[in-house]
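Only the coordinates and a few stated rules stand behind these numbers; no lab work does. Everything quoted here is computed from the prediction, not taken from an experiment. Cβ atoms are built from the backbone, for glycine too; each structure is taken alone.
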Structure 1
Amino acid sequence: MEYNYLKSLHLIFVITWFAGLFYIVRLFVYQIEAQAKESPAKEILSEQYKIMTKRLWYIITWPSMILAIGFAVWLLVLRPFWITDAWMQVKLGFVVALIAYHIKCHLIFKSHQNDVYKHSSNFMRLFNEGATIILFAVVFLVILKNAVDWIYGTLGIIVFSILLMLGYKMYKRIREK
């Protein structure tokens, strides 16, 4: 019974962590695009986006990451045999990638809070797909579990990534017209 409660809490915080990551990058796009506005819109939007990103980042995203990882560790303590499963090892690799993505988002967040914008809004739109790819990979790994299925799932993720990039290029062309 304890295991199911922990698993539910882990899943809830994984969902809120991803929601925070998806939304923070969207807010980065808006912050960057606000820099091209005329005064006073530029200053008003910039300040509002700073407040929004700060609240999202520190009230939702960071706590969700910490709690998701905390509950995951607790689950692995209860079921340590999972560490030897290939699907779990691959999943943990994607979790490490997600943590790296989170840290990169934090660095971007900090630079935006200091009015330093190193990336274009187009870069941020593409960057936003990183979390999507990791989400798809982890869900397929957790649901399918067996080696052949997760290999096909991983190949599917690669194809999905290519389709996302093509869709992005088409969207960019439409926006530029």
Structure 2
Amino acid sequence: MPLAKEETYYTYADYLEWDEGVRCEIIDGEAFMMAPPTRMHQGISGELFVKIKNFLVGKPCKVYSAPFGVRLNPKKDNSDDTVLEPDISVICDPSKLDDRGCNGAPDLVIEVLSPSTARHDRVVKFRKYQEAGVREYWTVDPDTKSVQVFTLNDGQYIVSTYDDTDMAPISVLPGCEIKLGDVFAE
């Protein structure tokens, strides 16, 4: 008779105790290990980060790159069971920031897809970000050189799709447009 699998339910309190080098997210109490990103993933994420960072100079919003913990529904006793590490997060409300990351929904989240995370980013995280009220969510697909931009409208995401020939506007940062050809250039 095989041994029963031990079920472990994780919270933010557990997350705080993990070694700094551990790349892991918690979704509904379940821990998900994160593989190191590919060079292409890092290049795309880095280019997006730089473009947004440069746009935000002198503005109140702040941009952060992974690893950066986002607690979508923080609880004072650290019992919240979802902690994500988006590739890029933009937060315009400084009261949501502490030394460990963001407490509440960021204004913008960007996830660069990889074969091992694409479904997770498009389904599970999509739902979590929408429910938490993340105003804008981007999924960036290196394979198709395209970006899906989900903008929150009455609690539901409305999608727009852009490719590497487009300028993609960031609606939560009026005046900020990203030339996607630069983002996907190697």
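The table below gives the values:
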| quantity | calculated |
| --- | --- |
| Given 1.00 for FRET efficiency 1/(1 + (r/R0)^6) of positions 42 and 90 (r between Cβ atoms, R0 = 35 Å, to 0.05), calculated: source structure among 1, 2 | 2 |
| Which of 1, 2 yields 16 [relative contact order in percent (Cα under 8 Å, 6 or more apart), calculated] | 2 |
| Origin of the derived value 17.9 (Kirkwood radius over Cα pairs in Å; candidates 1, 2) | 1 |
| Comparison of 1, 2 by distance in nm of label points 7 Å out along Cα→Cβ at positions 58 and 162 - largest value held by | 1 |
| Entry that produces -28500 once helix-only ellipticity at 222 nm (-39500 (n - 2.57) for each DSSP H run of 4 or more, over all residues; to 500) is calculated, selected from 1, 2 | 1 |
